[in-house]
Structure I
Amino acid sequence: MANYHVSKDKESGDWRAKREKTDRVAGYYDTQFEAEKAAKKMAANSGGGEVRIHSPNGPIRDSDTVPPGHDPNPPRDRKH
């Protein structure tokens, strides 16, 4: 199980997907949507987990559980 963060790189301006507790970025993308999609695929391939999406200025604005990860609040996600 692996958690990923999607955030904007301050130096290049690209969106990045980064595995939690690592220094290395998993990938750089042109759009936030592409980075989020890639992070969810990487999380699914590693057995599920959380994908936390950051707004362009930094704070977490959304978090999605990727199956088969354990969602602590499953009925509250009404967006999907």
Structure II
Amino acid sequence: MKQTILDYIKNEYIDEDEADEVELDENTTLISSGIVDSFSMVSLKRFLEKKYSISIPDDQATPEAFNTVASIIQLVEKFKK
């Protein structure tokens, strides 16, 4: 799951020109570093819901929950059946 989410973020939100400069791992801050903004957070939420067949309530889709891949994994695990 970690690698799938990392790959999605790299492919969707990081420009090819910047890819070598951005170190991305499960603890990289995504929101506060500007990699993920409020618009991309919505598309990331949709990706996770489709990929893992879950529904994430809007009140759970907070910037804190989406700030690192580690916190995203915790969120997904919470809603997986």
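Taking relative contact order in percent (Cα under 8 Å, 6 or more apart) as the quantity of interest, name the structure among I, II where it is greatest. Walk me through the numbers before you get to the answer.
Details: I: 29; II: 37.
Answer by largest value of relative contact order in percent (Cα under 8 Å, 6 or more apart): II.
Tell me which structure, out of I, II, gives -15000 once helix-only ellipticity at 222 nm (-39500 (n - 2.57) for each DSSP H run of 4 or more, over all residues; to 500) is calculated. Numbers along the way, then the final one.
Working: I: -5500; II: -15000.
Considering all the candidates, the number was obtained from II.
Which of I, II yields 81 for volume of the Cα convex hull per residue in Å³, as computed? Walk me through the numbers before you get to the answer.
On the way: I: 94; II: 81.
Of the structures listed, the value fits II.
Hey, distance in nm of label points 7 Å out along Cα→Cβ at positions 36 and 68 derived from one of I, II reads 1.3; which structure?
Working: I: 2.7; II: 1.3.
It was calculated from structure II.
Work out the source of -0.31, -0.50, -1.28 here, i.e. which of I, II gives that when log10 I(q)/I(0) by the Debye sum over Cα atoms at q = 0.15, 0.19, 0.30 Å⁻¹, for residues 4-43 alone is computed. Numbers along the way, then the final one.
On the way: I: -0.26, -0.43, -1.01; II: -0.31, -0.50, -1.28.
Here the read-out was taken from II.
Values in this text are rule-based calculations from the coordinates and carry no lab data. It should be emphasised that the depicted structure is a prediction, and the values quoted were computed from it without experimental measurement. Cβ atoms are built from the backbone, for glycine too; each structure is taken alone.
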